[in-house]
1. Assuming 3.1 is distance in nm of label points 7 Å out along Cα→Cβ at positions 11 and 35 as calculated from a single structure, say which of 1, 2 it is.
2. Tell me which structure, out of 1, 2, gives 14.0 once mean count of other Cβ atoms within 10 Å over residues 91-98 is calculated.
3. Taking 58 as the value of percent of Cα pairs over 27 Å apart derived from one of the structures shown (1, 2), identify that structure.
4. Given 3.2 as the derived value for distance in nm of label points 7 Å out along Cα→Cβ at positions 83 and 115, which of the supplied structures 1, 2 does it correspond to?
5. Using distance in nm of label points 7 Å out along Cα→Cβ at positions 19 and 163, single out the structure from 1, 2 with the greatest value.
6. A value of -14500 was computed for helix-only ellipticity at 222 nm (-39500 (n - 2.57) for each DSSP H run of 4 or more, over all residues; to 500); which of 1, 2 is the source structure?
7. If relative contact order in percent (Cα under 8 Å, 6 or more apart) is calculated from each of 1, 2, which structure is the one that comes out at 11?
8. Can you say which of 1, 2 returns 5.6 when distance in nm of label points 7 Å out along Cα→Cβ at positions 59 and 123 is computed?
Structure 1
Amino acid sequence: MSVKCAGCPNGIKGENFMVCSRCPDRYHYTCLNLTKHDFVNFTKEFKDTSRSTSKITKALLKHLERENEQLRNSTKDLSQRLQQLEQLSRSNNLEIQCVPENKNEKLYNTIQHLGDKKPVYVSEHLTPESKSLHAASRLKAKQLNYKFVWVRDGKVFVRKTESSSFILIKDSLALDKLT
């Protein structure tokens, strides 16, 4: 008689399975996200089921915590890469601010009359994340008496004085480290 794995539709054959400590369910070690090496180590170290249940649970928890941390790091890395790609896709764009919108405008004529009546601001086309980081950097710089905050190639920089070196602000953690 074949016993079914509680984690997949396949039957369990041989001794490559673990039994739940709270119910009679059985699982393939692969359905518990364990490697063959981890499974062999568990079965060697924990022959006594009554003592091993909490140790297996702790080991599984430790394994899951490691995996969770790796996934968090991977997600953070992918988010940063996506942010860089989004900014790169905007690298040839400019934002022109303080120019009234006109439905019948012609770009050439509009550019010729820029700044005729009032100041016009031209800036890099930043992603929403970079815009908010730039705004937060300007506020923090003002609080800490930094003299310069600027953006170049979608990256935010600050400098306290003319003679001090610049600081690249990659994220809010870098912003929190400013003194």
Structure 2
Amino acid sequence: MSKPSDFNALVARLARMTSSPNGLDSSLMIGQYGGPLTAGLILAALQWLKTHGKVVADQPRLVSLAAGLVRMGGAIGSARVVTRLFGLLPMIDWLLKLYPRPFKALIGLILHPSRFSLDIRNERVYATIRIIALCGYYIGEHTAWLASQGVLQIKPATVSKIAVWSVRSWA
């Protein structure tokens, strides 16, 4: 049996870990993928017991628990997508720090493209390309998710293309 101080230290560590966006996402990921994995193990164990002639009195409750763990994983996955939406704000903030007058910079690029060096070795150009790609990822991921939830009416083939391009822009 662990000491109360060990438990207190564990709780304090978990509180610190989940207080940051990355730590919270990692913790939720454990629940998202661990729930269905545990459900699969429960169902595999029940199947193994059945093939070996063992009777499990609580089989309906265990099957129901497995189904609940799968639903929990799906709900946590949705929560992770929603929380990642807020990752778009730092990208926009970063872009605004690079271009304090973004509309003026965009109009200048459109009207006089020859004045702008698009050399990828330029740190500002490289950062701009990274921001645009990451914004494409965030927008694509959330558009596909909203369509999968029935919020946006988009054809499944189009949703698949959006999801693929979202992942490509992230990579």
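1. On the way: 1: 3.1; 2: 2.4.
Source structure for this number: 1.
2. Structure of origin is 2.
3. 1
4. Source structure for this number: 1.
5. The maximum falls on structure 1.
6. On the way: 1: -14500; 2: -27000.
This value belongs to structure 1.
7. Values: 1: 11; 2: 17.
For relative contact order in percent (Cα under 8 Å, 6 or more apart), the value 11 is produced by structure 1.
8. Computing distance in nm of label points 7 Å out along Cα→Cβ at positions 59 and 123 on every structure in 1, 2 gives 5.6 only for 1.
Bear in mind that the values in this text are calculations on the coordinates, not laboratory data. Fair warning: this is a prediction, and the values are worked out from it, not measured in the lab. Cβ atoms are built from the backbone, for glycine too; each structure is taken alone.
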